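Below you'll find the structures, each written out as C-alpha cells.
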Structure 1
Amino acid sequence: MDAINYRMHGDELVISLSGRITAANSAEIEAGIDAALQECPCAKVVLDLDKLTYISSAGLRVFLRLGKRVERLRIENAGPVPYDVLEMTGFSEMFEVTKAYRRISTDGLEVIGRGAKGAVYRIDDETIVKVSFDETEGTIEQIDRERKLARSAFVAGIPTAISYDVVRVGNGYGAVYELLNAFTLNKMLRMGIWSYDEAADAAAELLAQMHDTHMGNAEMPSSRGIQLKELPLLEGKIPEALYSRIMELVGALPDDDRLIHGDFHIGNVMVQNGELLLIDMDTLSKGSPVLELGPIYNAYVGFGEIDHAITEDFQGLPYDEMADFWNMLIERYSAIRGLDAQEVLFKGEAMGRIRQVRRIFSHNDQDTPHGRAVLELNIPKLEQMLAQIDTLEY
C-alpha cells in the first residue's frame, strides 16, 4: 500500500488512497486516516480512490468506522473493481459514491479549436473532447455547469452539441461530444469548403436565432449583471467621465432574457452535414443582444487591431479577411432582424472597445507595451464614440 496522501480542499479533508487494502494492511490504513484527522480535524471527509485497485471486507470496515466518526463521508473516483464492491455491499446507499472517470490522452490528437480557457481536440471521426487549461478541483463543476447551460439552450431550440461523457485528461477533465464528421466553421473557411459569403449567411442566421430566443426563467446568468460586476475594476484607472459614461450606458440596458452565447466566433461553430452546431457553451447567459457583439468584434477585429498577428494566430486567417467578415456578418444579421446595420456595427464596436480596456486591467497588463498601446488607442476612441450615442440598445 502506498503512503496515504491528504490535503484540505475548502472545508473538506481529502484523503487519497492507492494500491490495495487487504486484511494485512487495513490497520495501517486506519492509523494513517486517524493521523490525517488529527492533523486536520474536519467534519467532512472525501476518500479519493482514483489510484485504489482493490478493497477487501477489512477495508470496508475501515470506511464504515470512518463514516460513523465524521459528519459527512464522500467516496469519489472509485475504479471498476472498488466501485463494484462498494455497490454490492450497499455502501452506495449509505454514502455518496461516484465512479472514476475514463482516462484519455490528447497526445497526437488534432487541435480543432483553441481559446483562452481551453482547447478542443478530435478523438476520432465521431467524437471530440473539450479540455480546460485549468486543472483545479473546480474544473469538474465548470464542466457540469456548461452541460446544464447547453441543455437549456438545446431545449430552447438552439442547435447545440451536448456532451455525453466526462473524462480525465492528465490532471484535469474534459467533456466529450459526438460530432460525426463535423468541422469548425473556421476550418471550413481555411480549407475553402465554404466561401465567406456562405459562412456569413449561416452564422448570421444562427446569431439572429439566438437573439430571438427568450430563455424565460431558465437558470442562466444575467449578461448585464456580469458586466456590472466586472466594470467597476475600471474605476480610478480611466478618466472619471468615461468610467461614469460606461457605467451609465451599461446600467441602462434592460435585463433582457434573450440568449447570449458570449464567445460567438467561427472557432466555436461546428458544421455537420451543412447544419451549424454551437460548442463552448460555458459563457452562455441571457441579456441584451448588444452584449454579444463586443466579444465578436474583438475576435475578428479588436484584439488584432494593433498587432494583426494576434487575430491571425487565433483564427488562422488573414486579419483583413476577418475584419471584412465582421462587417459581412453584422450586415446579414441586421437584415434578418430588421435593424440598421451601421448602428449595430457602431455599438458592437463600442462594446468591444469597452471589453478590451477592462481586459487589460483584469489581466494586469496596463504596464506592458501592448497593454499601454491598447489603452492609448481605445480610451480616446471610446470617449469619442460614447459621446455620439444615447443608448447602447439597438
Structure 2
Amino acid sequence: MSPVTILLVDDQPSVLAALEHTLKALFPHMRILLSASAEEAWDLVRCHRPDIVLSDIMMPSGMSGFELCEHIKADPQLQQTYVILMTAFTPQEWQFPSESRPDALLHKPFHVLELRDKLEAALRTLELRRQRLLPESEPVADAIDMRSFVGALVRLRSPQLEELANNLSRATQWLSQHAEELTESERHAAQWFGYGYILGRLTLPDSLLYEPLTRGGYLSHELMIQVPLGAASVCRYHPQLSLLSPILSSLAENWDGSGFPEHRRAWEIPLAARLFRLAVDFEEMLWLSPQPPAIVAAYLERYARQAYDAHLLPLISQYAELRESRSDILAVGLHELQPGMVLAHDLRTRTGLTLAAAGTVLTPQLIERLARLHTNDPIVGVILVRRPAEPPPA
C-alpha cells in the first residue's frame, strides 16, 4: 500500500502532541498533518487530500468535528476519506445521518490499543477502496468463488466445520445489522466472519476439533487461543478477509480483562469483537449440543459482565428466537406494535432496564408507555412478537 497521510484535528495542543507521538511509534511511515481547528482542517483536507482524518467532535468555537465530517462526506472528490471522530461522550449520545456518518468513533481520552485497532481497520478499508478504484489494481476475488474455495478447503478437514461457518456468517450478519455504532467496514466484514473464523479452527489437532472455543467464559483448552490468532494471521493477507484481522485477534478477550492474549477489558475490546464473540459461543453451543437456541442464549447471560458486554446480550436473545424459524414470530418496529401482540423476548433498553418480559400481552397503555420510554432510553435491537390469536369463528 502506498504511503498514507493522516490529518489530526483537536483544539488542545496536548492532545495533538500525544496523538502525534503515539502514531509515530505505531505507524512510523505514516505522514502526519496537524490542525487546531475544524476550519483550518477543512482547508488542509481540500489542499492535501489526506487518506484519514482523525478529529475531535467538540470544538470551542466555529465548525465542529461533526460539521467537518459532513463537509468531507458531501464532497464527491473527498467522500472516500476515512473519518474517525473522537468524543468523550458515549456513542449512544450521538446520532449521525447515514449520508454524513463517520467511519468510526474513538473514545476520548484515547487508549493506545483502541487507537491502533481503529487505524488498522482504516488502513485495510483504504486498501480495499484503492483496489476497487484503481484500474491497474488486481480485481478483488469474486465473493462466491472465495466462499467456494474456503468451503472446499474446510471440507477436506470436516464437513461439519462448513456448516458452522455458514451458521456463524448468518448470525454475525444479522447481529451487525441491528447493533448500533458498528462502522461500515465492520458491517461489511460480518459476511465473511464465519469463513475467516473457521480457518483458525484448521490449526487445531483432531482431539480439539469439535471442542468449543470457550466454556463458562474461558478458553476450553490452552491451545484454543490458536483459533482466533491463527485466523487473524491468515486473514491479514487476503483483501476481503483482512478487515476481520483486528476483530479475530481480540475474539478471546473477556469483558472483565480475564481473556487472551492481551487481557483487554470492557471498551478496550473492539465492539465487533464483543459482538462476534457472542455469535461464536452461541453457534458453537448449538453446533455441539441439542439445546434449543433460547436455552443457549439464556446460558450465555450467566456470564454477562465476566465474558460478555451485557448491553449486547439482548441481541443474541432476539436472534435465538428467530433462529428457531417459528412462523408465528414477527420482527416489528415500535410504530408497528398492536394491542394483542405477545412479546417473544424480554424488552430491554440500552441502560439494561427491562421494560416488559417475554409473554407480556401488549395493551394500548403499554404501547404508549414503551414509546415514551424509548425516547429517552432506546430499546435494544428489534422487537419480536407473536401474532395475536385469531378469535374463534362465530
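Thinking of 1, 2, which structure, once percent of Cα pairs over 27 Å apart, for residues 111-238 alone is computed, gives back 25? Value 25 for percent of Cα pairs over 27 Å apart, for residues 111-238 alone corresponds to 2 out of 1, 2. Source structure of the calculated read-out (log10 I(q)/I(0) by the Debye sum over Cα atoms at q = 0.06, 0.08 Å⁻¹, -0.32, -0.54) within 1, 2: 1.
As an exercise: mean count of other Cβ atoms within 10 Å over residues 63-70, calculated from one structure in 1, 2, equals 20.5. Which structure is it? This figure was derived from 2.
Across the set 1, 2, distance in nm of label points 7 Å out along Cα→Cβ at positions 191 and 303 reaches its highest value in structure 2.
Computed from the coordinates by the stated procedures, all read-outs in this text should not be read as laboratory data. Remember, predicted model here, so these are calculated numbers, not experimental data. Cβ atoms are built from the backbone, for glycine too; each structure is taken alone.
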